[in-house]
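Take a look at the structures listed below.
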Structure P
Amino acid sequence: MTSPEEELLPGTRRALLHRIALAQSEGRAPSLVAAVVRGGKTVWSGARTSVEGEVPDGNVQYRIGSITKTFTAVLVLRLRDEGLLDLADPLEKHLPGTGVGEVSVADLLAHRAGLAAETPGPWWERTPGSLRPQLADVLGDRPVVHPVGRRFHYSNPGYALLGALVAQLRGAPWEDVLRREVLEPLGLHRTTVLPEAPHAGGWAVHPWADVMQPEPLEDLGVMAPAGQLWSTTDDLARFAAFLAAGDERVLSAESVREMRAPAAPAEAADVADGYAYCLGLELRHQHGRALVGHTGSLPGFLACLTMGLADDVSAVVLANCTSGPAPFTVAADLVRIVAEAEPRFPTPWQPLRGADPAPLELVGQWYWGTYPFGLRLSADGLLALEPLSGKGRRSRFRPDGEETWVGLEGYYAGERLRPVRRADGTVSHLDLGSFVFTRQPYEEGAPVPGGVHPEGWQGIG
């Protein structure tokens, strides 16, 4: 029997269809297809088209442009997890002779290597890859335009280098490695380097007239790892489920979580827009929620895959036009519609099972100076420190040895929390990266940095 979490109400389905109908009509797209994922499964799909009787479905291929970069990043993380490279390694260590070997693998993944945004002309997206047969041809005479690591600067050639890195370490072409290590294990049989029928044609729609012309469909050659792939809403929905939860056959949940974390310096404009780049993924904020995924465009096509992890709702939007509907805006709206109309069912509360209850003596209220905090033990065995005022530093901590916990997020990520005991074995205070937390504010007798005034608390005389 289908559970309530797997169903969408008729009103929600109509709202989703209305949103893509609006996008296709106002964006003047020859066709637009979309899908929504919840609980790791496609719970809705829809399409609109300008050709009566030829509505595309989830099996029709569209070009997905820079969503290809996320696939390339997955391959690189696989190499790291196997110990074949470290993300801090300079490129020269594994792919010598590029002329930009001082940049690290992580720099390339996060677009912080300072490389140029595009290849030397002519524009690589609209010309055959045979014009640029070697890496030197996509890097050109001025490959570096910013200091390494100082700023986020989106670079398509950077992902060509990562594709070449994959090929070098695997001893096989990037596309073969991708098919063997990602596409086949995840069942993405309709995701291909070259189009396979049925597929949409790419169109340019005139900005001032309701007419259009076909865009060229080029094989991008060595630039393929930056934007070559064709895929479907069905396949990208499965890929979104993988990026949310991981799959041990490809990448662990821990590694895909690492991919989703911001990794590039943010500029003022990016901060204002709520944008950050991760490792092959983009983090954006829309409608008050964090959305992680990637957009894509190549002449004739627009694409977006985005995930609202807190709501367990992901969306895929594909269109076959050079400009028109804004795919991220549409996808974000699809996530919002489902999340607001049918909020996620919370996981049922369960008590602690099988874990050591010893931390019970640590839970409750603590004070850092005069700031009150609560320390809670949850069913997963983690300790959670939260400011009782609702504002301030918070983090969860996982056990890391006897009576030691390590922070998992925020300011305290990687920092160690440990109880300090008196001679009689009772807990005197908590030490968190040199911060002292006491049971009372500036508790007498506790090792409060700077000491406690001998006259204690007092009013105005």
Structure Q
Amino acid sequence: MPDQPDQLDQPDRELLPGTRRALLHRLATAQAEGRTPSMLGAVVRDGRPVWAGARSMLDGHAPTDDVQYRIGSLTKTFAAVLVLRLRDEGLLDLADPIERHLPGTVAGAATVAQLLSHTSGLAAETPGPWWERTDGALRPELADVLHGQPLRHPAGRRFHYSNPGYALLGALVERLRGEEWGQVLRREVLEPLGMTRTTLLPEAPHAGGFAVHPWADAMLPEPLTDTGRMAAAGQLWSTAADLARWAAFLAAGDGKVLAPQTLAEMRRPAAVPEGEDWSAGYGLGLQLLRHDGRLLYGHTGSMPGFRAGLWVCESEGVAGVALANSTSGTPSPATVAADLVRIVAEHEPRLPRPWRPLADLDQALLALTGPWYWGAQAFALRLRDGRALELAPLGPPGGRVSRFRAEADGSWTGLDGYYAGESLRVVRAPDGSVGHLDLGSFVLTREPYGPADAVPGGVDPKGWQAF
């Protein structure tokens, strides 16, 4: 059957009028209730920007999606991508202590992975004065970012957000690339993705940042500082249009910057979520959020005068971005960005792809499908596209469900669930027929506990019997 485009497979190029009205209403409500001078929003669906809107305190002068806002800790997602590029090139290992690459810091035992996931135990902030509102020239060296006794918790034991930890990661990039962090970012990430309006310092047109008085409708301009050594923690300025490009990249990857597999690694929880019914977690430079029953990943950001939020929903193929130029206010742009995702998902739920048969069918693999038994527990093995396999228990939902990627040597590697990273092999009988499956030492046979010579520990010679 020829591979022809299917209209049901292609997302609408534009959102429905009712959806667009609901998105604008959410943005307008947030700007008014949050008493922020301006707020911008953008939505990306299946990798394409499909909506942008803005509300402002000035009638007829709402900012466009090309106006820069400071994005605060959203900067950390960019820093993490640079570090993961270094790892993928073999220039570092995530298990490396930072001392190996930045000797002499007081945080030398912390690993790269712990810094990325905020599990290093390092202090949340620099020694005073508050770095977000003062000139970075006050902290010219790494020793000025963390000194004394910076550890607040044992490394690797719990999540504790650390801005100085990302300053160390920025310095790590500089050391291994031999040039300033911002230059590396522009050359390796921003330019390949076409993000020409994302910069370390503001470039016109850009918004001014303000604090709004808590008890009166009055405003105070916030200082626009260069944070110096702390840049990788929260320095960047960007636009709604550029952040829409960034959201599309975080969703699908780009071979010029970072592979999809590495981005998938970044959004897996690396810091242990707190509480049984966790609603927020952290991966490698990406925040995780459960919102209205959906799992989102992205990041929030704030600096004096500015706040930002970007969330991607993989299951819906939708991302939301929100920017505001006020120091505080409720609802936050992070909440608004999540709500933009929710509105699109509720108004225009994603259509499933049409079922299609396999394009290439290997009869030997087809013969492996069907029921298998681990001891007395029944499993079903299914063949998927690209010679991939899926193993799931038969019976009530739950249990050890895993997908497996085909390898060149004829084995398969687990991609998720209990068997992630484990090897699945076909073990053949002396006559060349399929004897059993070996899954990380677990033996799966075509009948419960048989044949005896394949089952670890053997099988009672009397076989199954009544008692």
Tell me which of P, Q gives 2.1 when you compute distance in nm of label points 7 Å out along Cα→Cβ at positions 257 and 377. P
Comparison of P, Q by FRET efficiency 1/(1 + (r/R0)^6) of positions 49 and 169 (r between Cβ atoms, R0 = 30 Å, to 0.05) - largest value held by: Q
Given 4.9 for mean projected area of the Cα convex hull in nm², for residues 369-424 alone, calculated: source structure among P, Q: P
Comparison of P, Q - label where distance in nm of label points 7 Å out along Cα→Cβ at positions 25 and 385 is highest: P
Given a value of 2.3 for distance in nm of label points 7 Å out along Cα→Cβ at positions 65 and 297, calculated from one of P, Q, which structure does it belong to? Q
Computing mean count of other Cβ atoms within 10 Å over residues 41-48 gives 22.2 for which of P, Q? Q
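Bear in mind these aren't lab numbers, they're just calculated from the coordinates by the rules spelled out. Remember, predicted model here, so these are calculated numbers, not experimental data. Cβ atoms are built from the backbone, for glycine too; each structure is taken alone.
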